[in-house]
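Scrolling down, you'll hit the structures one after another.
Taken together, the values in this text are just the output of simple stated rules run on the coordinates, not laboratory data. Quick caveat, the model's predicted, so the values are computed rather than measured. Cβ atoms are built from the backbone, for glycine too; each structure is taken alone.
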Structure 1
Amino acid sequence: MGWRIIGSFPHHIPKAVCIVAPHTSNWDFFIGIAARSEFGILAHYLAKRELFDSPFGWFFRITHGIPVDRKNKHHLTEEIIQRSTAKDTFYIAITPEGTRKNVCRWKSGFYNIAMNAQMPIIPFGLDYQTKSVIIGDAFYPTGNYSEDLIHFGDFFKSCIPKNSDNWCADFE
């Protein structure tokens, strides 16, 4: 597809929350799946439950998706933490916006998972201008959510999304 990877996946880190942004297009999913294959890792991901109930639900299940009922979260954060503690190696890919629409307030679940499971957060930027997946350094959350978000804002501000109208670069 002509995409390249900038940086290298930190295979020495056995468990991590991988945040992927900007998320403005369905194409982001396919680029993420291709990148995951290139890294040679098994990373679970969150996706809306409706995808798993569709005729293509089998695809989302075999690619290790975890369905999210957006109307009833049912302790999803705790479920992910339990899954991570039961494994020696565990990666979960999350789009912190939680949607392809323009939102300036990220969902905090990725941060809560990382804090409670004592896992680092690895940012993955999708830059459509350069057709690059950019891997950031592993970041260990401090417990100060608003301060830590500044770190991610600095990382993602140079990423050009597929649909710029759906990306709020000044998120909180």
Structure 2
Amino acid sequence: MTTRTPDGIERMVVTRVLDAPRELVWTAWTEPTYVMRWWGPQGFTAPVCRMDFRVGGRSLFCMKAPDEQEFWNAVEYHEIVPHEKIVSLMYFSDSQGNKVEPAIHGIKHEAIDGAYDMTIFEGLPSGQTRLTHIGNESMENARSSGQLEGWNQILDKFALVVAELAQANAR
């Protein structure tokens, strides 16, 4: 799935259908205890997750690579519709949350001017939830830089956390 900006740029979109109700999926996405279990691609850990999850708030995450290299991300929240949508701006940062250029990590990142990340939580009649994450950069750049692959791995890890939560709630 893709979405285009008004000027025709195809943005990165990743989607998963999860076997859990929307409220549970929202919880796994927005509570630090769970975020630390899925943030970052396969093989990465998330030893730090500080969240001020409110409009105008900011979160700070650390992804630690298997080689112990740390990558920090900050997220600024611009719109939150509980259990439905989060509109945010995510960027590479230092450990204090100050924005840094991705190139210091050897990453090419070309955010689309004026575009924000959007995560949509759609409850399905089956009781499942469709989660769609729309990134703030072009699909072409996301593919070539590895970010599309990284987001797919993140959502694979996220799906495992959601499945465990759903199983625990079913007991």
Out of 1, 2, which has the highest value for distance in nm of label points 7 Å out along Cα→Cβ at positions 30 and 158? 1
Thinking only about mean count of other Cβ atoms within 10 Å over residues 54-61, which of 1, 2 has the largest value? 2
If relative contact order in percent (Cα under 8 Å, 6 or more apart) is calculated from each of 1, 2, which structure is the one that comes out at 33? 1
